[in-house]
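Asker: Some structures are shown below for you to check.
All of the numbers you see were taken from the coordinates with simple rules; none came from a lab. Nothing here was measured: the structure is a model prediction, and the numbers come from that model. Cβ atoms are built from the backbone, for glycine too; each structure is taken alone.
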Structure I
Amino acid sequence: MDFIAVDWGSTRFRAWSMGADGDVLDSVESDTGLKAVEGGRFEAALMTACGDWLARDPGLPVLMSGMVGSRAGWKEAPYCLCPADLAAVTADALRFEVAGHPAAILPGATCDDALGHADVMRGEEVQIFGAAGLLGVEDAVICIPGTHSKWARLEGGRLAGFETHMTGEIFALLRNQSLVGALAEGDADDPAAFRDGLTHGMAAPLAHAAFAARADALRGTLPATSISAFLSGVLIGAELARRPEADEVVLMATGILAERYGAALDHVGAQVRFVDAKDATRAGQVRAAATLWPERVPA
């Protein structure tokens, strides 16, 4: 083992025993996300998950990323301001000790939009630099779908900026707690309804486009079983309408999100390169660990 890599989110805990060459020697995953850690006992939770690894090597470092560095996490790591390269991000890491072991929490990233309002990410910055390393690129547009989807621009190896869309959260609210979703029956896939929603979401203001899911259903032109697919298309279409210009998009997604976003990008004529999010996280953490502890993790 050269270091322990930890991806600690609000609901999930993932840790890997890593070699400097990126090999995963062992792993552990659980539901012990931040919300499950009682009384702020984060060190105890980490030791429960990784204590056996730490006991084998008294100098083994621990690198953490994700919501563990948020205000609701173990220790708040102030955001790194974009544009920033990986060296700038790791320079802002919060360093401390855990049971005598060197530890660090990566800071996340922040930027301002065109009107001066802030945007933030935690954990995705590690994935972005990891994906860049895996693909051997320094310039890219990267999409990370999810509850809060991210569209990031990598320019000259630096995270130049990004934009967050609350697509997954808004979909859940509209589908389960609104009049728009009240008429829906199930969540079956309907490619035609999804593409129709994409087109409408790209062309019309979101608050208007989303209401069409209810109005079309009431008029009988949208089956109740297709409302979810249409609504998903509308919300993803609203993202695509604001996407950075690029012939190719690096898509960090698996499962249904990979299918939906892949189909959406194909619909607008963009080329897609897929990267597994866990692979990108580990690759980014290896690069960060080599900067933080070069004596343990040679680049």
Structure II
Amino acid sequence: MNKKLRANLMLLLTAFIWGSAFVAQSKGMDYVGPYTFNCVRNIIASAFLIPVIFLFDYLRAKNTSPEATDIKTAEEKKVERKTLIIGGVLCGTVLFVASSLQQIGIMYTTAGKAGFITALYIVIVPILGLFLGKKVRPIIWGCVAVAAIGLYLLCLKGDFNIGKGDFLVLLCAFVFSLHILVIDHFSPKTDGIRLSCIQFFVCFLFSAVMMFLSETPEISSILQSAMPILYTGILSSGVAYTLQIVAQKDTDPTVASLLLSLESVFAVLAGMIVLHEMLSGRETMGCLLMFAAIIAAQLPSKSKPALTD
């Protein structure tokens, strides 16, 4: 199996895990507050990755020939460690803000709607790229318009008021867009699994502070939410985010975005199957318009040939 195919399968699995995780996040909120939920899931994710790091180091050393020598200087190693720490802290900080907005928002909206609104980061990322000096293709502005119509049908009521949960998840989509840009910057420069482990630990620290300031965590309540927390901590955080970081190194960013955008579809399907959530005709049309905009935003430009190996 070549690297690109393996990376694409990783991203498809990531989209499935993330989509189904909206259900776990919704169920977990039955017993604990949002910061408690995020605090526990992130320390589980960070702890889960520690043995994974040692395993990968062992396999890497085992597959390295005795003749191979490490030619990196002490200064180069110091720069790599600094890059890893800075990247981990930045990723963790942005992830804390995004996941907190998402977790609180899910308290006031459905898992399916939250999945589609969160997936708007696919459209938002190119817009934020303007501030980094990147050009935005004309089709992106059309996608933004279509996505806005879809968002109106999905979330806005007749009096033009957007629900509290939908608004928080929309803010979450903007912050997740920043998270993607930060990952794109640091993932090629450092070890992806270590970067992921540090970001979850940083997110845990911030969540722990907010948990003790604004909530009253109880062991009994956490145990009642054990399954949703373990699912999101090990699979959604520990496995899926790491798969994203590792896979983004070996695949085309356009293909990666398309595959990750499928999380919105998986979120709706999981909400219907597990939580028996049903969308109205208006909301379904909004989902379809938003998904069309998400897909169109990632289609390669005709003026530029697709990258090939």
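Asker: Taking relative contact order in percent (Cα under 8 Å, 6 or more apart) from the coordinates of each of I, II, which one would give 17?
Answerer: I
Asker: Looking just at distance in nm of label points 7 Å out along Cα→Cβ at positions 105 and 137, which of the labels I, II belongs to the structure with the highest value?
Answerer: Working: I: 3.2; II: 2.5.
Going through I, II one by one, distance in nm of label points 7 Å out along Cα→Cβ at positions 105 and 137 is largest in I.
Asker: Right, another one. Looking at distance in nm of label points 7 Å out along Cα→Cβ at positions 33 and 169, point out which structure of I, II has the largest value.
Answerer: Details: I: 1.3; II: 2.3.
Of structures I, II, the maximum of distance in nm of label points 7 Å out along Cα→Cβ at positions 33 and 169 occurs in II.
Asker: Hey, another quick one. Out of I, II, which one gives -24000 for helix-only ellipticity at 222 nm (-39500 (n - 2.57) for each DSSP H run of 4 or more, over all residues; to 500) as computed from the coordinates?
Answerer: Values: I: -12000; II: -24000.
Here the read-out was taken from II.
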